[in-house]
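Take a look at the structures below.
Every read-out reported here was derived from the displayed coordinates using simple, explicitly stated rules and does not represent laboratory data. Bear in mind the structure is a predicted one, so any value in this text is a computation, not a measurement. Cβ atoms are built from the backbone, for glycine too; each structure is taken alone.
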Structure 1
Amino acid sequence: MHGIPIKITRLKGNLDLPLPEYESEGSSGMDIRAAVKDPVLLNPGEIRLIPTGLSVSVPPGYEAQMRPRSGLALHSGIGMVNSPGTIDSDYRGEIGIILINWGNKPFTIKRGDRIAQMIISKVYRAELSEVDALDTTYRGQGGFGHTGVE
């Protein structure tokens, strides 16, 4: 299996943090760590932008998706407000992770904590074609719950 070449930079003051890495041979995502200077307390219902100290250069035709970590979600109720978060191929700023505490207890984020995972995905650009009418289907305009249990 071959990888997609991704250039990555640790921003000034973050050389002590490891680069993202796959934790096992079958991992889809690379763990992303918090680059907070001091511990950050995330209270129930609170949303905070957590820095990672990283910038990436993703090749055109790809994106980096930032996704929550299942263990944080299950054990502490910590998730991401915009999941997945997208890092476009032309973005060169610092990656930030927008965390939320959906749990019922305060949660502390410390420097180096694994807070998200990064997945590299192929992007397909759409070519829109405006038409007067769309083709018909069995479902038609049926919305939420239309194909589920009544």
Structure 2
Amino acid sequence: MNQPPTDRDTTRPAYSRLFWPCVLVGWAFVANGVRGLLENHRVVRLSGFLRVFIGALLVHDLLLAPFVIAAGTVVSRVVPRPARAGIQAGLIISGVVVLFAFPFVRGYGRIPDNPTILPRNYAEGLVVVLVAVWLGVLLVGAAASGLSRRHAN
């Protein structure tokens, strides 16, 4: 006789043993950020913080995430399998580097009266780092291509 499934029969997602400790560590970081925001209320205006926070969420959800999904789709369809991981890694690293360098390249915080604040050409530095990343991707891709040919023979 077949009985309908009970709540005990449903499968639960298989989490790693590290899942819940990582969740706790993440929430500890969030709590520390909220504490810092509240302690520095004289320096950080809540309205300005909320404007930047909501703006960042919108930029992520409306621009960055669709772009990453589209790029991933294109890479998975165009790039051969042996080189795919290297290209994906290069794109991820490039995205992180560009996001990190953006405020420096734009010169946010630069004060004309103090030339020692942001004294370098950060756009040039960004280009150098991106060239190094993609040279590494080319080297890894060439090595992966050579290995795949060697194993095919």
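Where does the value 29 come from, among 1, 2, when relative contact order in percent (Cα under 8 Å, 6 or more apart) is the thing being computed?
On the way: 1: 29; 2: 21.
It must be structure 1, since only it matches.
Quick one: Rg/Rh (Cα atoms, Kirkwood Rh) came out at 1.08 when computed from one of 1, 2, so which one is it?
Values: 1: 1.08; 2: 1.12.
Matching structure: 1.
Given a computed value of 12.9 for mean count of other Cβ atoms within 10 Å over residues 38-45, which structure among 1, 2 does it belong to?
Checking each candidate, the match is 1.
Looking at structures 1, 2, which one was helix-only ellipticity at 222 nm (-39500 (n - 2.57) for each DSSP H run of 4 or more, over all residues; to 500) calculated from, given that it came out as -24000?
That value comes from structure 2.
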